[in-house]
Structure I
Amino acid sequence: MKKSRAIEEQIIGLIKQNEAGMSIKEPCRKGGFSDATFYK
């Protein structure tokens, strides 16, 4: 089974939300992937 990967648009959106002052954990949880994936 192929693992799903976060698409670039999702990560860009998370970066913008993080720069706006939002914690990275909340948007990652809503996106369905871990914050470790974000930092990777």
Structure II
Amino acid sequence: MIDWPHIFHILATPFADDGSLDTAGLPHLVESVLAAVTTG
């Protein structure tokens, strides 16, 4: 695990191949960000 102190993560907006919002992929993206331990 990498501790990234004082760094703010900008959450990307996930899109599907057809350009629609990838609502199924959003929870995975959020979990990945939280696991990165950014504390900015």
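Values quoted throughout were computed directly from the atomic coordinates according to the rules given, and no laboratory measurement underlies them. All of these numbers come straight from a predicted model, not from anything done at the bench.
Computing helix-only ellipticity at 222 nm (-39500 (n - 2.57) for each DSSP H run of 4 or more, over all residues; to 500) gives -7500 for which of I, II? Show your work: numbers first, answer last.
Working: I: -16000; II: -7500.
Label of the originating structure: II.
If Kirkwood radius over Cα pairs in Å is computed to be 10.3, which of I, II is the source? Before the final figure, lay out the partial values.
Values: I: 10.3; II: 11.2.
Derived from the structure labelled I.
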